[in-house]
1. Here relative contact order in percent (Cα under 8 Å, 6 or more apart) was calculated and came to 30; which of the structures I, II was it taken from?
2. Can you say which of I, II returns 1.7 when distance in nm of label points 7 Å out along Cα→Cβ at positions 8 and 72 is computed?
3. Out of I, II, which one gives 11.9, 35 for Rg and Dmax of the Cα atoms in Å, for residues 48-87 alone as computed from the coordinates?
4. Tell me which structure, out of I, II, gives -21500 once helix-only ellipticity at 222 nm (-39500 (n - 2.57) for each DSSP H run of 4 or more, over all residues; to 500) is calculated.
5. Which of I, II yields 3.8 for distance in nm of label points 7 Å out along Cα→Cβ at positions 56 and 80, as computed?
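The numbers here are math on the coordinates, done by the rules we state, and not lab data. None of the values given here were measured: they were computed from a predicted structure. Cβ atoms are built from the backbone, for glycine too; each structure is taken alone.
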Structure I
Amino acid sequence: MQGYRTNIEINPRFRDTDAMGHINNAVYLSYLEMARLEYLDKVFGITRFQDIPLILARVEIDYRSPGLLHEKFDLGVRVSSLGGANFTMEYLMDERKSCRCVVEAKTVQVYYDYAEGKVRRLPPDWVRKIKEYDGIS
């Protein structure tokens with residue numbers, strides 16, 4: 001996917017669908033989470049849930065076309081902006097054969113110190129790695 005260095009393949013399961021045979025709207029949140037975890041692994045080497053110093057603060061999903069059980073999808077994720085203690089990720093999910101856009105989404109993650117129970121500024125090494133990886137200036 002052009003403009004997205006981190007991509008995952010989505011192969012829906014029967015349980016992902018609703019009574020109309022579409023991927024259920026709530027399931028897309030899990031797909032976004034899978035892509036976000038892949039990004040954290042690629043950029044920061046984080047593979048264990050307990051090592052993720054983030055809180056998901058906001059989710060915005062635009063459903064562009066129905067995803068169906070028999071289809072395969074590509075889901076790309078990238079960081080689009082950095083704040084003092086947060087960053088925004090953008091997602092694009094396309095049906096593989098037709099390249100039809102199924103979902104566009106954004107999430108906001110807040111850097112959080114679980115031991116202290118406080119929001120913290122993004123560490124300089126996080127900012128540097130994100131900027132280098134996604135080409136943010």
Structure II
Amino acid sequence: MMWSKQLSKHSDWAPVILRVVLGIVFIAHGWGKLFGMMPGMEAWMGMLTSLGFPAVTATAYLVALVEFVGGIAVLLGIFTRYAAALIAIVMIVAIWKVKWAMGLLGGYELDLGLLGIALALIVSGPGPLSLEKMLWKKEM
């Protein structure tokens with residue numbers, strides 16, 4: 001297969017694609033929580049309260065910041081592994097505390113996919129086009 005040989009020459013760019021996708025998703029979700037869009041901080045805190053999370057205000061802002069700032073870091077490729085690890089934790093908690101509790105059809109498949117991307121970035125690092133490579137000539 002000719003095309004597979006051509007694509008394999010560029011496989012080190014796969015993390016860049018994953019970073020862009022994960023970064024955009026989490027920037028959008030964090031933005032919505034922090035800056036009053038969908039769902040907005042009030043609705044977000046209400047959801048966390050209804051699910052029995054402790055220290056709701058702190059938890060709500062912490063998760064929103066991980067999503068927004070972590071999404072920016074992943075998108076830019078700076079501290080990628082650390083940001084992806086925090087995002088992975090958010091996804092594990094979302095699957096466990098929210099989606100899994102809804103049953104087999106709880107809609108956790110998207111969260112599971114995002115968790116998979118985050119885990120792949122923890123393993124692979126940011127790829128060749130990243131601020132980490134530009135600033136420090138290595139991956140953090």
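1. II
2. I
3. Only one of I, II returns 11.9, 35 for Rg and Dmax of the Cα atoms in Å, for residues 48-87 alone, namely II.
4. For helix-only ellipticity at 222 nm (-39500 (n - 2.57) for each DSSP H run of 4 or more, over all residues; to 500), the value -21500 is produced by structure II.
5. Of the structures listed, the value fits II.
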